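Some structures to go through are shown next.
No value in this document is a laboratory result; all are computed from the given coordinates. These numbers come from a predicted model, not from an experiment. Cβ atoms are built from the backbone, for glycine too; each structure is taken alone.
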Structure P
Amino acid sequence: MKYIYAALAGIAFTTPSFAQNITAEAGLSTLGLYAAPVYEMSENIDIRVPLYFGSQNYKSTEGGTTIDGKVTSESVGVMLDYYPSGSGFRISGGLTVGGYNFDASTASLEFDGTTYTSDFDLNIKQDKNIVPVIALGYTRPVGQSGWQILAEAGARFTHLTATVSGQNALAAADKDAFESDFDEFNNELSINKFIPFITIGASFSF
């Protein structure tokens, strides 16, 4: 998968012959660090290739249970940005590849007051790797410098799903109860059918 990201990133930062002007965006997002080349197709339409990347270690201790993990965000997309009346307000839609991934290990997991003890390895990630996305954004020029400030809010149409290993070490009755509780946990994750995000940053037009 990393080779796919690298290839797409290489394509993203290669200037296509049909682009009239090029803008580079960068900033911070709930999806990670953000960078994107933007290719102007017309006064109202841009093609943008957003990249999100970053990772954060996670450690939580509650009720004597410690969970050690790492959250990783790696994704790249292709977005069509439409600027009504050539204004700074934009409406965007497209597809993204990749997303959130959480890996963790723990000696116990608790569901509805029942604690299960084993050497568990837990993974939580997006249900699908390629997903549609929509967003609303706004860019505002900073004088005549070529710089702009930007803000964007949107959603990816997918949900999170979890997998776990380690339950085979449980007694048969406990294993059945654990798997039932874990299925319920996944059902709760799937209730939210989209993953929201917010991005703020700056851009420069060449």
Structure Q
Amino acid sequence: MDADRPKRYNDAVAKLRIPGVRRLIRLAEADSTQTVARRLAEEGAPDGTLVWALRQSAGRGRMGRPWRSRPGGLYASWLLRPAFSPARLAELSLACGAAAAAALREVAGAEFAVKPPNDVLALGSDGRWRKVCGVLCEAAGDSARLHWLVIGIGVNVNNAPPLKRATSLKTLTGRTLELETVLRALSRRLSRARRAGDFL
């Protein structure tokens, strides 16, 4: 492995059995899972490749905004090679946000809502909505077809919320959640949304 590549934590997908994932690259740390996934896309990695890091040193959201990625959160990027029209990317982004909200509702039992285009907010015990998850979709291609698509998701799971206007699943539920459980729920819902919306 090249010295500048992130150190792998584990790359065995069989034991985790994550829906829709053909290849898992799990890292102890990465600058950004989105950056790693984009590089893998350019290198020819297959549809269904998932990059998962336990922490990020340079996580980012929409418009290049920094995403604080402390240990305890979930930071992952899915690489897809879809055949749908590039004109449907905005529609896909909204579908991903809805899928993420459904997945978090499933594992945490709280009330979640999507703030367009792709932030997921949670309703706290004080009646206020706070950000718990962000989705970032990036693609390469031309007007006719997509060469690749990367869906990045960051979720505050067990980490302390990085901002006052944010929260975490641990804060909402009062318990520590397994990252693998959250990841499986997200992947299952995203795979279902992909099929239902014909984003194949």
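Kindly point out which one of P, Q the value 70 was derived from, the read-out being percent of Cα pairs over 15 Å apart, for residues 124-179 alone. Mind showing how you got there, number by number?
Values: P: 70; Q: 58.
Of the structures listed, the value fits P.
Consider the structures P, Q: one of them gives -5000 for helix-only ellipticity at 222 nm (-39500 (n - 2.57) for each DSSP H run of 4 or more, over all residues; to 500) as calculated from the coordinates. Say which.
Numbers: P: -5000; Q: -8500.
This figure was derived from P.
From P, Q, which structure was distance in nm of label points 7 Å out along Cα→Cβ at positions 52 and 108 = 1.8 calculated on?
Working: P: 3.5; Q: 1.8.
Label of the originating structure: Q.
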